[in-house]
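Some structures to go through are shown next.
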Structure I
């Protein structure tokens, strides 16, 4: 597998990264002091954030397992994948079928570095460094074309990343651009942070925009997320708070408060 160049000095450790903050909430070690401080500050105002991150990760694993086992999906593109942790998309999918192929996409250089090491011996999986809004770049990348057969169904994942996209970049248009390039019978998995409390939406949006140096979009409302998937078949149980999406256990941590939730689901292209 051809590897992309990576430079350690490309990482700004003084500015929090969404990927590294998520890693911290999941109990990972691939984060810096700036990330940890931002996470702790956020928890003061929205104490359910860590539980939300754990539930979101479990949602991702359930979705991938279901798509692979029940619908026979063998190709996945994970937009804004974040840092590798336990039970990554390729591990879940390849546990169902070792021939499953996965392309991870993230713009954080540390994701490329860690992903490259993790996948050194797995030629059915690739990590590419790209902005998830650059659909042409992602779909035309040599690793994507090596692994993904776009004449066959693909699962395009946008899990807990749409809130990183500002309104001027039109997250709904991004989903539509991807959908237009996928074969019939493909799937879109979309969820993002939402809140019905204006003060929470404003606080988190302002806090994260400042903390990440502008690498943030907006906490939205449920109806805005639903519009991303207009016209598509939404699988049961519909668009919901993700810990309630086909739960496979009663042991998942309960959402501590309702200040914000991760909300979304799975859609199938006709």
Structure II
């Protein structure tokens, strides 16, 4: 396969694809709680880390009746794991910090799930990973590969724009002006496929997740009992599971539980939802 330009957009594995790239991965851990543990908050809680003037721990209300508390910033040297694991030390740090702002402290037993990710930070030498810039960069190596690295999930569209602009400049390619700044996401107002929100009888959680695509989720459902939840107390419908397979590129139950619906952030919820999800996956493949 030949190409006029090759972009290395592999995140924390960028240095394995192109040895000219030097990264210093940093692990960020989050904890998942039932929203009831925080009194069902409707706003985020920001808690300063004791002894620091620039670091905070956040408690953020999420879908499915959860609150996520995070996050840590720990050096993660060595081989890059496929699935980073939170450490007990990080879990204790998050609990201790958030508890400084709560009338009743949370306990380890109330943690319903924990997950971690690795930041692909550019190695700038010594010091703490917390002091390394989170800004992204587009770099060209001696081999000619262009790497986009650093950055944050919340800036992915700007990262993509800068990477494509760099390719156009480096290889003298032509293209029209970038449209991403004015291009609505699927389901957002203004997207060509967005429709009016469904009315009564449709779970509010479905509408919150899919917005103007909610009508498509329902109209294209062929699964039995489309508005039935995948398990009691878990606000993900059977129609959404089917839609994940037919329109969101999900391949198996793990894709749906962990990467489309986020049910899997709480292992106990994942096990309760798994039978219904696997049934729909099997029917889709038949």
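The numbers here are math on the coordinates, done by the rules we state, and not lab data. Here the structure is a predicted model, which is why all the values come from computation and not from measurement. Cβ atoms are built from the backbone, for glycine too; each structure is taken alone.
Points worth noting:
- Origin of the derived value -11500 (helix-only ellipticity at 222 nm (-39500 (n - 2.57) for each DSSP H run of 4 or more, over all residues; to 500); candidates I, II): I
- When Rg/Rh (Cα atoms, Kirkwood Rh), for residues 115-234 alone is computed for each of I, II, the largest belongs to: II
- Relative contact order in percent (Cα under 8 Å, 6 or more apart) - highest-scoring structure of I, II: I
- Across the set I, II, mean count of other Cβ atoms within 10 Å over residues 219-226 reaches its highest value in structure I.
- Per Cα Rg over 2.2 N^0.38 Å, the highest-valued of structures I, II: II
- When FRET efficiency 1/(1 + (r/R0)^6) of positions 99 and 139 (r between Cβ atoms, R0 = 25 Å, to 0.05) is computed for each of I, II, the largest belongs to: I
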